[in-house]
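Computed from the coordinates by the stated procedures, all read-outs in this text should not be read as laboratory data. All values derive from a computational prediction rather than experimental measurement. Cβ atoms are built from the backbone, for glycine too; each structure is taken alone.
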Structure 1
Amino acid sequence: MGATLGTARIAKGVQKARAILAWPQAVGPEIARLTRPRSQQGGTLFVEVRDSTTAHHLTLQRHHFLRRLNEVLGEERVTEIRFSVGSVPRPPDVPRQAPLPAPDRERARALVQDVQGDLKGVALKAAEAITRARKWREEQGWRPCPVCGEASREQPCRACELTLEDPNVRRAARTLTRHPERLAALPSLLGNSGADAARFLALASLREALELLALECVRGGGEAGYRDFLAEQAELFVALTHRAPRRPLTRADRATLPERVRTVLEAGR
């Protein structure tokens, strides 16, 4: 490429163009928006700005720009920078962000209902700030995290993704698939976030098992053994869903089950 450019006698022009093209990278986006490199004559780069005040201010700082520009170019190709008033397009107006919505005071009071004494007022203000941020995220289309319920762009949210990978949480989830009544003791061991994550994993595991059992019931022609075991697993699923003790399924309970499971249990009644 160098030989070709030298033959065409445009190598020097390309070198000058490099300094002009490298200007935004060297000075950063804020200065680049206020300036326009015009040309280079010898080792001097001529840069236009919108007004004399800006030109004076940037002239005082030109040694910083000069050093950074030559660092980007890889060698000392520019020895001087001169700023002058010229035509520089005005930067586009930055869209103003929508203000945060009003706080959800009912939700905020629920968050601090256990706080007593002088800290009540401070905690309430903090809770109102939290609810304002939550409402803003909801207005942007963020959906509740399936684990913690907080509005999030990711599903599950990033914090819950990390919690779901915790070996202690996964071990607790396996226990909940057999003993959903132990959910009440988990917050003291894993915290509220860990307990919610273990419940989420256990429900996902039970849902998958219920779907497979329902399919086996259909293949087995409604064999009683398969259906009884399906009903037992459905009771565990419902108990964990409602955070309630295990009990025989009611009509309202069956409505919370996956459709295929509900159809098999209804057909066997």
Structure 2
Amino acid sequence: MREAPIGVFDSGVGGLSVLGEIQRLLPNESLLYVADCGNIPYGEKTPEFIRERCSVMAGFFREQGAKALVLACNTATVAGVADLRRDFPDWPIVGMEPAVKPAAAATRSGVVGVLATTGTLQSAKFAALLDRFAADIKVITQPCPGLVELIETGDLHSAELRTLLQGYVAPLLAQNCDTIILGCTHYPFLKPLLRSMIADDVSLIDTGDAVARQLQRLLAERDLLAQRPSQAVKFWTSGDPQSLRKILPLLGQTASNVQNFDL
């Protein structure tokens, strides 16, 4: 089982930001990635729909022999991770959550902004994070409709994207945010563009590296860390495989192996 792959999925290409962190920390691990592009964005779907997709993904990765599962999507984690952990109690499962705790520790002004999808911001899990870690700071939330869809086309720089992102960031800066949480796995790909809009002393925080570390810990506990060099990442998409092939190199991945996902 040490050399078995790890399954990673997201509503689209955003989870590739998490995949990249896993590759950096755990270079021996073989990875399987499903981009559920045919159903994007999860942030606008019902919790029931997302739970069903999580179940489909878990079943697929189990069939592929995956030794662990990573939900590289905040919205999917909110809706589905509890059910998956109940259904597969002996399977290492890692989810995402907005980085409220590290942001609360990092802020100097006491004001933290959150860029995220509507589904994440309206979730009980997010409310619980605020109650637990942000009682003494001001948190300004900003839903960001449209960003995911543009990133899914490989757009990281256009004037349209810049205008949209500026409109979401400006209210946070106007209220003296010195720390901004990137609460969707798509958003780390916008860090270079964001950096051109904000001062150097404003921190951008996401949780991809923390997810990779948690995965490493769970695998080590079970003596499941791979010992041999990894295989090439295998990709599937419920959208257009050719579109994913074009986008992967823009997001740091090799596009040699993309298959259709029709479940």
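The table below lists the values:
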{"item": "Parent structure of the calculated result -0.58, -0.65, -0.97, given that log10 I(q)/I(0) by the Debye sum over Cα atoms at q = 0.12, 0.13, 0.18 Å⁻¹, for residues 138-241 alone is the read-out and 1, 2 the choices", "result": "2"}
{"item": "Identity of the structure behind -18500 (criterion: helix-only ellipticity at 222 nm (-39500 (n - 2.57) for each DSSP H run of 4 or more, over all residues; to 500), calculated), options 1, 2", "result": "1"}
{"item": "If Cα extents along the principal axes in Å, for residues 18-161 alone is computed and equals 73, 34, 27, the structure in 1, 2", "result": "1"}
{"item": "Structure with the greatest value (metric FRET efficiency 1/(1 + (r/R0)^6) of positions 66 and 234 (r between Cβ atoms, R0 = 41 Å, to 0.05), set 1, 2)", "result": "2"}
{"item": "Computed 1, 5, 8, 9, 8, 8, 7, 6, 5, 6, 6, 6, 6, 6, 6, 4, 3, 1, 0 for P(r) over Cα pairs in 5 Å bins from 0, in percent - originating structure among 1, 2", "result": "1"}
{"item": "Computed 28 for relative contact order in percent (Cα under 8 Å, 6 or more apart) - originating structure among 1, 2", "result": "2"}
{"item": "Of the structures 1, 2, the one that 3.5 was derived from, the read-out being distance in nm of label points 7 Å out along Cα→Cβ at positions 58 and 154", "result": "2"}
